[in-house]
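Since every read-out is calculated from the coordinates, none of them should be taken as a lab result. Please read all numbers here as calculations on a predicted model, not as lab measurements. Cβ atoms are built from the backbone, for glycine too; each structure is taken alone.
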Structure I
Amino acid sequence: MPPTLLKHKGRPVPYIAPWSNGPEEKFAAAQARAGLGGVLSALDCRWVNHPTAMARAEYKPVQLAAARACGLPIPATLVTNQPNDVRTFALRMGRPIVCKPVASPVLIEDGRLKSVYTRKLRSTDLTDLRGIDTTAHLFQAWVDKVFEVRLTVVGERMFAIAIHAGSNAAHEDWRSDYGSLSYEVITVPDGVATAMRQLMLRLRLRYGAADFIVGPHGNWTFLEVNPCGQWDWIQGATGLPIAAAIADELQGVS
């Protein structure tokens with residue numbers, strides 16, 4: 001019986017085995033990833049992006065360190081599985097902190113795709129941190145925001161939109177409430193554009209979907225760059241020619 005692939009907004013999803021058996025399911029998934037990934041990585045062709053570059057860039061600590069080295073402001077960040085470290089971090093920040101996944105926020109449960117969103121921690125959360133010790137978590141200082149930016153980088157071209165949240169849930173994580181969002185095409189500040197080009201070069205990426213927070217004083221704070229981030233909904237909402245830019249990049253057209 002072939003594996004069942006679930007479609008989610010036009011993007012690939014992880015391998016799903018036709019049976020539910022812990023060790024065998026994990027083994028089959030690892031084989032599928034190594035087989036397909038190995039064949040693709042061996043191709044001598046123009047990549048947007050090369051699988052090995054994407055694999056490295058998906059490590060959020062790598063992204064954040066590289067972004068800071070390129071001159072992009074980032075939030076104070078902690079990766080840990082120690083509850084006391086989280087409390088100490090929150091006390092040192094002196095303001096709210098958020099918790100988010102270290103890796104992809106997408107998971108499959110009962111055959112359905114689900115997502116884990118960024119969450120601002122309340123005082124009650126800091127009191128009861130049971131479960132933190134089971135695996136790594138990423139915590140960051142909350143950054144006051146007027147709006148957020150999705151900056152889609154394709155080669156040397158940049159497409160920036162302001163994302164305005166229309167609900168409390170979207171204000172914490174705009175992905176949690178797409179229906180409340182409104183979009184506005186904006187210009188990227190020269191300093192941010194220069195730093196992003198340096199970051200893309202450092203990460204060896206030709207495509208990336210970067211997320212920023214823009215604060216009350218117009219300052220941009222880097223959150224992450226997804227080497228295979230979604231873009232079609234942006235083009236549909238704004239008319240930005242992202243698909244054409246990707247096609248040009250694949251053909252080497254400047």
Structure II
Amino acid sequence: MARRTKIYEGKAKILYEGPEPGTLVQYFKDDATAFNAAKKDVIEGKGVLNNRLSEFFMTGLNELGVPTHFIRRINMREQLIRAVEIIPLEVVVRNIAAGSISKRLGIEEGTALPRPIVEFYYKDDKLGDPLVSEEHILAFGWASHQDLDDMVSLALRVNDFLSGVMMGVGIRLVDFKIEIGRVFEGDFQRLIVADEISPDSCRLWDIKSGEKLDKDVFRRDLGNLTDAYAEVARRLGVMPTNATPITKPKLMN
């Protein structure tokens with residue numbers, strides 16, 4: 001791997017300067033975190049699986065005309081992406097009550113919601129990524145009215161795509177979060193899906209058994225996280241069932 005300039009390192013990924021202007025290289029780490037990094041571990045092979053799964057979902061969205069930052073996969077742990085200006089909000093779409101919404105509103109986990117619910121969370125680890133309203137977003141200038149409309153539209157289109165894909169392989173899409181970035185083309189701005197889409201950012205339940213196939217396996221100590229992610233990849237045909245063991249190459253700074 002060529003030596004690259006590190007731009008940013010987060011909990012699960014590292015961004016490096018890309019080979020061309022306006023591009024970045026996104027590296028997927030094996031680190032797993034939960035509860036705002038209060039719980040941490042290194043799960044061998046997790047980064048490889050998330051790289052391949054995110055490639056699968058982003059490619060599918062691009063083909064449907066839902067714009068994303070994804071350009072192409074470089075290797076087992078890296079992908080080339082467009083550089084974007086990230087809006088400091090996590091956009092969450094919920095189809096079934098689980099996690100924080102169940103705790104916050106006292107709704108039994110597993111309750112189907114009458115329609116998809118879109119929520120916004122302010123991206124700030126020190127504050128624990130708090131839930132915010134559209135009034136907060138507008139008042140503090142994090143996004144405009146038009147941005148909000150576009151973000152909701154993008155999120156619901158992603159939901160339609162992911163729900164259908166997952167249903168086809170016997171998995172229920174409970175909820176997911178995405179990040180959205182701005183790209184500028186001359187004087188024109190548009191919003192595109194950024195960051196990643198993987199079992200790290202989705203809740204996925206087996207339709208028949210209810211078995212969890214997402215990061216709740218790690219959060220709740222339900223088993224082997226790599227096995228859960230590999231099962232999602234196997235069902236989607238992303239990685240062959242006889243793939244060689246996943247190993248972690250040396251990371252160059």
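The table for this structure:
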item	result
Top of I, II by mean count of other Cβ atoms within 10 Å over residues 119-126, largest first	II
Structure responsible for 21.2, with mean count of other Cβ atoms within 10 Å over residues 175-182 calculated and labels I, II on offer	II
Ranking I, II by FRET efficiency 1/(1 + (r/R0)^6) of positions 143 and 207 (r between Cβ atoms, R0 = 35 Å, to 0.05), the structure that comes out highest	I
Origin of the derived value 59 (percent of Cα pairs over 21 Å apart; candidates I, II)	II
For distance in nm of label points 7 Å out along Cα→Cβ at positions 31 and 183 computed as 4.1, the structure of I, II it came from	I
